[in-house]
Every structure is written in C-alpha cells, then in structure tokens.
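Peer 1: These are the structures, in structure tokens.
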Structure P
Amino acid sequence: MKTIKKILKKMPFIKDNNSGNELGSIRPTDKPVFNTFNGNEIIYNIFLPTVKKEYIFGGIYTALLFLKELQVNHCKVKITAFDKFLSDEEKLETSHYLAKKLNMSISYLEILTIAEYKKSSPSLGEIFIGTIWYTTIVIRQLIDNNDFIHKSYIYFIQDFEPGFSQWSDDYADAITSYKKGRYIPVFNSTFLKDYFAEQGLINFDTHFVLKPQIQTQQLTLPTKVNATPKLFFYARPKRPRNLFKTGMQGLIDWLHEENPDIEIYTAGQPHDDLIFGRWTIKSLGKMDESVYWKTLSQYDIGLSLMLSPHPSYPPLEMALSGVMTVTNRYANKDLAELSNNFVSCDLDSSSVKQALKEAYGKCKQLDERIANAKFDHDPMAHSMEKVAQEIVELYAVKNIG
C-alpha cells in the first residue's frame with residue numbers, strides 16, 4: 001500500500017507538512033468553538049464575501065438591502081465579512097458608505113472579519129444569513145459545534161453558483177451547499193427558484209422568492225429615436241458567463257451581413273476599441289453608476305448575455321428603460337415572457353445575429369418601446385419589505401431548529 005508521503009510527492013500542489021513543506025491551502029476541517037457567549041438576544045448576522053465599498057453592488061448590494069429591511073423591522077443586525085483584514089478606518093468607511101447609500105445605521109463595531117468573529121463572544125440567539133456558497137460552509141460549522149438556539153439559517157440565493165466554477169472542487173462544494181444544512185432559502189427571482197425546483201434542489205417546506213432589486217427610481221425613458229441608432233453591449237470579457245465571444249461574434253456577423261447604420265458601445269469591463277469595416281466598437285469600460293443611469297435610455301438597442309438561470313440586472317434595466325434588448329434564454333428563463341422589449345436568442349452566435357437583426361428592425365418604434373417598458377419584472381415574487389417581515393415573524397413565533 002502506498003504511504004501518504006509517497007502519494008503527496010506525486011502531487012505538486014500539495015506537499016507533506018511533516019517534511020517542513022507547506023500543504024497548500026488544505027488543513028484539517030475547522031471546528032470553531034466559542035469560549036463564551038453574550039446572552040441570547042436575537043441578532044441577524046449576515047456573512048458577506050467583502051464589505052469594501054468598491055464591491056458593494058449587485059449581489060452584495062441586494063443582500064445589504066435585505067439587512068436594512070430587518071433593521072426597519074426593529075431587528076438588531078451585524079455584518080461578518082470574509083475580508084482577511086479590515087482596519088477600523090475601513091470599517092468606518094463602510095459604515096459611513098452604508099449610511100449614505102442605503103440610509104442604514106450600523107456601527108463600525110458591528111462589522112467584523114470572520115477571523116475576528118470566531119474570537120468574539122456572540123449571542124446564543126444569533127440568526128445567520130449566508131450569501132455566497134462558501135459562507136454557508138462556515139455557518140454550518142458554527143452551528144454544528146456550538147449551542148446556538150437557532151439550528152437553521154437563512155440562505156440568500158442569487159444565482160446557481162456552481163456554474164461560476166465549472167467542474168471543480170468549488171463546483172462540488174457549491175452544489176453541496178444546497179443539499180446540506182437546515183436553511184430557509186431566499187431566492188432572488190422566480191426564474192431562479194423554478195430552476196432549483198427543476199433540479200430537485202428545493203426540499204423545504206418554507207422558502208421565499210424576492211423580486212430582483214432593480215433601482216427603478218433611477219431609470220428614465222427615451223424621448224427620441226437617434227438618427228443613427230445606438231447599440232449598448234454589456235460586455236465583460238473576463239467573466240465567461242457573460243458570453244463575450246458569442247456576443248461579439250454575433251455582432252460582427254450581423255454587421256458583415258446586414259450592413260446596418262449603427263453606433264456601437266460596450267461597457268462592463270474595458271477593452272481596446274475594435275475596428276471592423278466602417279464601424280468602431282467603442283469601449284466605455286466600467287461606467288460610473290451615475291453616468292449609466294443617466295445615459296441608458298439614450299440607446300436604441302441593448303445586448304446583454306448571461307449563461308445562468310437567473311435574470312441578470314442589465315437586460316432588465318435596459319428593457320425597463322425602453323431599449324430593445326437582446327438577451328439569451330437558458331433552461332426555464334426567457335425574458336421575452338415579460339415584455340416585447342426583449343428579443344430572446346439561443347446560446348449561439350447565429351441566434352444572437354438574428355436577434356440583433358430583429359431588434360434593429362423594431363428600434364425606431366419609439367411609442368411601442370415606451371409602452372413595453374411598463375412591465376412587472378417578476379410578477380410572482382414578493383417585495384423586499386414583505387419577505388423581511390415574514391422572516392422576522394417566522395423566527396419570532398418559533399425557534400427554528
């Protein structure tokens with residue numbers, strides 16, 4: 001039988017710790033035990049990947065909105081961040097940012113890193129809120145090794161996260177996070193909840209579906225059609241799930257075959273401007289939020305792809321702004337069910353090309369675009385206020401074990 005030392009020598013990414021070498025990131029599974037507790041007051045403790053303000057958008061922003069609604073319901077809250085280190089200055093900066101951005105009152109003393117939290121004296125009544133999949137692994141460890149009153153936790157599910165990691169250890173851990181532990185899932189769209197149901201990943205009596213938190217108060221509607229139509233491509237070359245190559249191939253083929261009169265802009269992540277024939281595809285890079293809101297409705301056509309069962313925000317924001325929006329179907333997701341401002345495509349460039357052709361043919365119908373911008377982007381889901389209130393009532397009525 002081969003010894004562990006011989007096996008480890010054949011694995012270049014793992015080395016035998018007994019020989020003085022590092023074992024990489026693999027360690028015995030953590031079993032965190034608190035030395036002391038501080039009462040049994042109910043405190044909602046949300047676990048976030050980071051609280052640095054440059055990352056407070058999208059999923060983190062939505063999770064913090066949920067935490068704010070718990071405060072509105074007179075709940076005590078705290079934040080545990082998976083940042084390796086946060087100075088008091090950084091915590092204060094986050095506290096001030098949340099006050100300004102979300103009108104949320106949270107002291108910097110209520111913001112801890114996960115390392116700090118494990119050395120603290122928490123309340124036995126803490127109710128954990130997991131966000132990204134790896135936060136729930138730590139939550140399960142904390143609950144399994146300590147005497148917290150509530151043996152269940154809230155799992156804020158905003159996408160099918162195994163898809164972020166392809167076939168890998170992270171994929172396995174992410175999908176396992178849906179199958180293990182006693183939790184109450186909060187899904188961020190009906191499309192996403194239905195996908196989990198189809199995959200056999202909802203085995204709970206209680207779950208909630210949250211309406212995607214589109215900042216509708218920031219959106220405007222177009223006042224005119226551009227003489228030369230403008231196309232806005234939400235492009236993130238470094239995010240594979242945004243299908244940049246597929247979108248760009250479909251766009252180039254459409255230009256080549258149809259020769260449209262069009263101006264083209266990309267935003268999301270910067271790249272060099274691209275010249276194809278008489279067209280220049282101009283990169284706006286990562287847009288300032290205020291510029292994005294101010295200019296979105298000035299475009300006539302939008303292109304935004306996402307290989308996910310969850311409807312990402314950009315295509316919803318485009319269509320709600322009166323932009324003819326090309327976006328892909330996936331599994332049960334088809335945004336064309338919501339509004340005629342969507343032109344759905346499949347996951348290949350040829351389908352993207354055909355959808356762009358259709359959107360271009362409709363983009364000068366301004367009255368229709370404005371009328372079709374008035375739609376409910378998730379009619380079966382509930383508001384943040386309602387979901388937060390029902391969860392608070394649920395935990396107030398009984399100890400969920």
Structure Q
Amino acid sequence: MFDVLRRAVASRAALGLALLLFLASCAASRRFVVFHTSDVHGGIEARAAKWHADNPSRLIGGQAALGALMAKEAGPKLLVDSGDIYQGTPIGNLTRGAAVVAGMNALGYDAMAVGNHEYDYGEENVASLAKIAQFPFLGANIRKRADGEPPDYVDRSVIVEVGGVKVGLIGIATRHTATSTLPKNVEALNFEEEVATAKREAELLREKGAEVIIALSHCGLAPSVARKRVAARDLVLNAADEAYGGDLAIARGADVDLVLGGHLHTGLAGTFRDPVSGKVIVQSYESLEAVSRITIAVDEDGDVDASSELIDLWVDQHGQDPAVKSIVDSFGTSINAELDRVIGTLAEDLRRADGGLDSALGNFFADALREAGKADVGIQNTFGIRADLYTGNLTQRDIYRVMPFENTLTVVDMPGV
C-alpha cells in the first residue's frame with residue numbers, strides 16, 4: 001500500500017514539475033499574432049459567395065469583416081499585406097485605390113509590399129496612395145533606373161515592435177513587374193533579383209536589432225497551386241514549383257524567419273513549412289475572402305517558432321466593424337447603384353480553367369471581342385480573366401470583376417493569311 005502511495009505521490013510530483021516547466025517556457029517566450037492579407041484586388045466590400053453550392057447568398061469578405069475579427073484579438077498583433085491591393089473591382093479601380101487605402105488606414109495596417117498591379121495607373125498613382133497611407137509601402141528591390149535609389153514612395157524595410165519583440169519587415173516585389181503591368185508605367189524602374197535583395201536587407205535588419213524578420217513577398221509560391229486553396233499538409237511541390245523560385249527561393253536563400261506571400265492567389269490552410277529550409281511560408285488567398293492568422297513565439301534563446309491558420313471572413317460568423325464599414329460604404333454608395341443593375345441571366349456557370357487553359361468563359365469573351373471588332377478571330381489573354389460567372393442574374397459588377405482591366409481592343413489586318 002505504501003508503495004502505491006509513494007508511486008502516486010511521485011507521479012503527481014512529476015506531473016507538477018512538467019506543468020511548471022511548461023508554464024516557465026511559456027512565460028519565457030514572447031508571443032504575438034500577425035494577420036496577413038494579399039491579393040485583395042479591391043475586394044473590400046462583403047459580397048455573396050456565389051461559388052458556395054449550399055448557400056450562394058451567404059456574405060463573405062471585406063474590410064469590415066476583417067476589422068470585426070481583429071477586434072476579438074486581445075493580445076499584441078500586426079497587420080500586413082503582400083500587395084495588389086486595389087485592381088479588380090469598381091470600388092478599387094474607380095477610386096484608383098484610394099478607397100482601399102482608406103479602409104487599410106482604419107484597420108491599422110502596419111506595412112504592405114508593393115505588388116505589380118499597384119502600377120496599373122502609373123508611378124504617380126502609387127506615390128499618391130503612399131502619401132495618404134498611414135503605413136509604409138515596402139519594396140526593397142524597387143530601384144530608379146536613373147540613380148539606382150528607391151523611389152520616394154517606398155521604403156526598403158521597417159522595424160516595428162510588438163509584444164516586446166523587434167520585428168523586421170521586408171517588402172519584395174516580383175522582378176516580373178516590368179511585364180505584368182503596362183511596361184510604360186514602370187519604364188523608369190528596375191526590379192532587382194528577389195533573393196539577393198532579401199538576403200542583403202535581412203542582414204541590415206539583423207544589424208539594427210531585429211529579432212524576427214518577415215519577408216512580405218509579392219513573388220508567389222508554386223504555380224501548381226495558383227488560384228487554389230489547399231491544405232498545407234497536402235501540398236507536394238513538383239519540379240516546376242521548385243524551379244519557379246519566388247517565395248521558396250527567398251525562404252531558402254535569405255536569413256528571414258517567415259515568408260508571407262502573394263501574387264499567385266494561393267490559399268494555404270494550416271502551417272506549411274518549406275521541406276528544405278524548415279521556414280513557415282504563408283499564402284492568404286485572394287479578394288479578402290480570407291485572412292491568415294500567424295502566431296509567432298520567440299523563446300529566451302531567440303529561436304522563432306510560428307504556426308498559421310487561414311480564416312474565412314464569413315460575415316455571419318465574424319460580423320462587421322461599423323467604423324470600417326462606414327468608410328467603405330462612403331466610397332461605394334455612388335458606384336453601386338449602376339453596377340448592381342441586372343443586365344442579363346446565365347443558365348449555367350461560366351468558369352475559367354486551371355492553368356490558363358481553354359475554358360468556356362475564355363471562349364465567351366474571345367467571341368465577344370471577335371464580334372465587337374468584326375474580325376475572323378478573337379484572342380483573349382486567359383490570365384486577364386479574373387473571376388468566374390455563375391448561374392442566375394448577371395450584373396455590371398459581375399462583368400467588371402471578370403474583366404477589370406481598362407484594355408483597348410485592337411484589330412489587326414493580316415493580308416494573305
């Protein structure tokens with residue numbers, strides 16, 4: 001009996017010691033949360049989830065829903081974005097991004113990377129947006145051709161303090177920006193190689209005392225999961241993904257602790273650790289339908305650990321922040337009446353194809369271009385088609401979301417063909 005009691009006491013003592021050690025480790029770790037968005041593309045208003053088979057009228061997304069979610073986060077936090085904030089919706093395009101930045105100011109963003117579509121209305125517009133933003137635009141690899149210096153409207157990086165931790169944020173634009181916006185809009189700029197830039201900037205931030213370094217990348221993770229939502233545990237990188245570079249190359253080639261990326265509109269649900277570097281890479285989908293919540297812990301030795309979750313911004317689940325909603329609505333009221341006018345109906349869905357291949361939606365618009373130009377052949381850039389069309393009433397807004405770019409129809413005469 002006494003042996004049993006001794007074993008019980010010893011077991012409780014061991015359990016108590018383990019609990020104390022666990023609590024001590026928690027106390028020693030400094031923790032904070034990062035909320036991350038990317039490829040918002042003007043999706044600052046809640047909209048019906050027409051793709052949802054069970055409830056296509058359920059509202060999702062928007063800055064007000066994000067604000068309501070963040071208000072529930074009591075601890076120290078950051079809010080950052082990886083670029084392409086406005087291009088793609090009427091409220092984004094018609095205000096040239098001003099509505100999006102106003103909402104970002106209200107939400108308290110700490111920084112954003114500059115995406116390729118920030119330049120769709122030229123450098124002057126980027127500079128104007130940066131001027132009204134209450135947070136820095138980051139682009140460490142954006143340089144003026146004339147003198148090799150950064151443009152006045154971008155910072156290379158910034159250090160912010162959150163939860164007692166000095167966090168370095170680096171902005172990295174894709175080097176393909178020169179060909180993924182109108183070339184004339186960026187002809188005065190160079191976009192330097194991403195990995196070398198991230199490596200150099202991370203070294204400078206370490207020298208300045210940064211304990212955690214986060215790359216805000218607008219380079220993309222993996223072509224195989226572009227425009228897809230995938231569970232992190234199911235992601236298997238193929239040879240083309242490995243060769244792509246982008247966020248993988250930054251994680252492997254620079255002294256950063258995390259890469260929070262965008263550009264390819266991937267949504268990663270759960271924590272994805274690069275199998276080579278072991279670093280966490282986050283992708284937060286598109287159109288502000290979801291946000292990534294990353295928990296970061298720094299232990300007493302300075303080691304950094306992170307975990308991530310992708311949270312859908314369902315309005316009925318999170319609510320809407322009234323102050324943020326008021327700001328968004330103030331821009332949208334004058335635009336929405338005409339855009340919500342029904343112009344037709346669809347008997348079946350018209351969707352894009354994965355990988356930019358032939359699709360019913362692409363053929364529809366190619367035919368429309370052919371007829372408008374009174375031509376024999378119509379050609380449509382598949383990646384210029386930015387959304388799908390769904391069964392039911394069709395509005396001007398729907399068409400705008402599918403074809404948001406202010407392109408010019410060109411007719412070419414090819415004699416002898």
Structure R
Amino acid sequence: MKSINSNSIYLVIEKSLRFFNGIIATALTARYLGAENIGYYNYNIAIIMLLTPIVMLGFRDILITKIKEKHFNHYYIVLSTLSSFIVSTLIYIIIIMYEKNSHGISILEISPLKILGFILILLSFEPSLSLLISHEKSKFILLAGLLQTIISITLKVLLVYYKGNIVHLCMIYLIENLIYYFICTASAIFLFKNKKTNIKIKRLFKAIPKFYSEIFSSSINLMISGFMISAYMRIDIFMIEHYSNLSSVGIYSTAVRLIEAIYFIPSMYVLGSFPNIIENLKNKNFIACANISKILLLSSMVFIIFYQVVGDDIIDTLFGINFREASDILKIYSLVVIITFQGFLIEKIILLKHGSKVILIAVFLGLILNIIMNMVFIPIYGIKGAAYSTIACQSISYFAYYLFNKKTRNTIFSIYQNYSK
C-alpha cells in the first residue's frame with residue numbers, strides 16, 4: 001500500500017524493540033521488586049510522563065510540518081532545543097525543591113524522582129527526531145533504539161543478578177535514554193553538516209522573533225493538549241494511590257504497561273506517514289488516510305483478541321501469581337486499543353484541517369470526565385474502575401467529540417466514507 005513507507009517501517013521497528021525491551025524489563029523487575037516497589041517506581045515514572053509534554057512544548061508536529069516546506073529556517077531546530085532545555089532545567093529545579101520541602105530530601109541526596117528528572121532535560125533534544133523524521137532518516141532512530149534495547153536489557157538482568165534496588169533501576173532508565181538521545185542528536189548534527197547548514201549566533205538571534213510567531217505560537221496549544229492527554233492517561237495512577245495503595249498501583253500499572261507498550265505501532269506508523277498525510281490533505285485526498293485507518297483498525301482488533309484469549313497466561317508467565325489481578329485489568333483495558341489506534345490518526349488530521357484549539361477542547365473534556373469518573377468508579381470497583389473510566393473518556397476525547405462537533409464531523413466522515421475505495 002502507498003500508505004506504508006520506509007520512514008514508517010523504520011520507526012515501527014524501532015518502537016518494536018522498545019516494546020520487547022519494555023515487556024522483558026517489566027517482567028524482570030516486577031517479579032524481583034514486587035507489586036509495592038514496582039508501584040512506587042511507576043508512580044515516579046508517571047510524574048515524569050506527566051511533565052514530558054511541557055518540556056517538549058508541542059514542537060514535534062509543528063516542526064515536521066514546517067520542515068516539509070521549501071524555505072524552512074533550520075535555526076528553528078536550535079531554538080526549539082534551547083527553549084525546551086530552559087523549561088526542562090526549570091522544572092528539574094522545581095522537582096529538587098519539592099522533594100526538599102515536602103519529603104525532607106536534601107539537594108545533594110539521590111532519590112528516584114531526581115534521577116528520572118534528568119530524562120526531562122534529555123527530552124529537550126527531541127527536535128532532532130523531528131529533523132530526522134522529516135528528512136526520512138528514521139534509520140538513525142532505529143539504530144538508537146537498537147542500542148538502547150540491548151543496553152537496557154543487559155543492565156536490568158545485571159540489576160536482578162546483583163540484587164539492585166529502585167535507585168539502580170532509575171539509573172538504568174536514565175542511561176538508556178541518554179544513549180538514545182545522544183545517537184539521535186548526533187545523527188541530526190551530521191545531517192546538518194551534510195546539508196552545509198552553518199549556525200551563526202547573529203542569525204540565530206535574528207530568527208528568534210519569527211520563531212516565536214511561526215512555531216511557538218502554534219505549538220503552545222499542542223503543548224497544553226499534550227499535557228492534558230498525559231494527565232488523563234496518568235491520573236488513574238495518582239488516584240489509585242490516593243484511594244488505595246502502592247501495591248494496587250503496581251498491579252494496575254503492570255497491566256496498563258502491556259497495553260501502552262503497543263501504542264508505538266499507531267504512534268510511529270502515523271508519525272512516519274505524517275509528511276504523506278500533509279501532502280494528501282493539501283489535495284483533499286482522504287483515500288490515503290482511509291487506508292492508514294484500515295490498517296490501524298485491523299491491527300487493533302488483532303491485539304484485542306490476543307489479550308482477551310491469552311491475557312491470563314501472559315500475566316502468570318511474565319509476572320507470577322502475585323500479579324494475577326492484573327489479568328482482569330488487562331482484558332478490560334485492552335478494549336480501549338481500537339479507539340486509541342484511530343485516535344493517533346484522527347488527531348493528526350484534525351490538527352492539519354482545523355488547528356490545535358479543537359484538540360485542546362476535546363482533551364480538556366476527556367480529562368475532566370476522567371477525574372470525575374475515577375472519583376466515582378475507583379471507590380466502588382477498585383482498580384477496575386480506573387480501567388472503565390479510561391475506556392469511556394478516551395472514546396469521548398479521541399472520537400465522539402469530533403463526531404458531534406459541526407466543524408470536524410465532515411472530516412471524520414471523509415475518512416470512513418473512503419474505506420471501500
């Protein structure tokens with residue numbers, strides 16, 4: 001199919017490596033550390049994931065779109081990186097002060113959250129990935145993912161063998177991300193040099209006003225919506241900890257990890273196809289989008305059936321009988337896959353056709369509903385209630401809202417009306 005390109009394939013393979021890395025690593029560490037400790041670890045990871053969109057500032061999709069233009073200013077990549085670096089540094093300082101004032105952890109004392117917080121600084125180099133994707137050089141991202149996976153699994157095996165603790169696990173997570181972003185950034189710099197693009201300080205400063213008018217003003221809504229998406233995907237972790245305990249967080253997050261681990265498929269497939277989506281929508285051609293949607297639909301159905309049939313065996317084999325309750329969560333939560341897979345494509349199309357404000361409203365609605373439903377369902381159904389809430393809220397924010405909105409309804413219909421073509 002024309003909707004499949006080498007850029008998408010490289011990205012999907014790279015995330016496939018992360019998928020297997022995540023499954024193997026989660027199984028190893030969960031069995032070794034136990035539900036409560038892995039719950040504490042995932043609670044801290046959830047905090048970092050919540051803050052990630054703020055650091056990334058919504059630049060990725062905007063940069064990919066702009067880079068496809070003939071007269072793209074490459075100073076925007078540098079300015080995006082610098083902006084994210086400043087924000088990430090400020091957030092890291094806030095994390096240090098928060099732990100000092102709330103938990104009595106001194107500035108020089110090592111803690112899981114401080115270690116993981118360094119990853120936010122690494123995320124400031126995310127614009128380098130936008131450059132590689134736009135120039136269809138995702139093979140460098142694949143190389144980074146391959147090395148990251150090998151090192152990650154090796155270090156986590158050593159962690160279990162030498163009886164390490166959560167601090168060591170956090171350090172491993174930091175090291176593997178450091179390697180990943182170093183390779184991607186070095187590859188982007190290499191690409192700059194090949195294109196004979198010289199960075200001059202004077203021109204960099206001159207590009208700042210135009211950068212903030214063309215890039216930052218457009219990306220701010222994406223940053224806010226990205227933060228709210230992250231919030232309502234992580235809010236269940238925080239609310240389970242509030243209403244229950246860290247052991248429940250560990251059991252729930254283990255099941256959710258198995259579902260979220262496959263999100264690399266729609267995410268990277270759509271991201272790799274994004275340049276082609278842009279070109280097709282310029283010509284009002286929704287057939288290519290429909291083809292992508294069909295592939296996502298079929299793949300999501302395969303995963304749902306797989307998790308429903310062998311969910312119990314997966315949990316028992318990977319995590320042991322102490323995590324048996326996670327199999328029920330896995331089966332319930334897997335139903336959201338069909339909505340989420342479509343959501344990755346729909347959001348990109350809505351962004352291009354209607355702008356980021358519509359997405360912002362949809363996500364805000366989903367976040368508010370998720371908080372309310374979690375407050376009602378978790379006390380009644382326990383951790384299953386959090387899974388029910390997620391399914392309902394993602395269905396609304398990813399799909400239903402756009403169908404009922406007059407501005408976006410025809411766009412959604414245009415995708416699915418072309419299924420037969």
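Peer 1: Using relative contact order in percent (Cα under 8 Å, 6 or more apart) for the comparison, can you identify which of P, Q, R gives the largest number?
Peer 2: Numbers: P: 14; Q: 18; R: 24.
Looking at the calculated values, the largest one is R.
Peer 1: A value of -0.38 was derived for log10 I(q)/I(0) by the Debye sum over Cα atoms at q = 0.14 Å⁻¹, for residues 103-142 alone; which structure in P, Q, R was it taken from? Working shown, then result.
Peer 2: On the way: P: -0.38; Q: -0.29; R: -0.50.
Going label by label, the one that fits is P.
All of the numbers you see were taken from the coordinates with simple rules; none came from a lab. Please read all numbers here as calculations on a predicted model, not as lab measurements.
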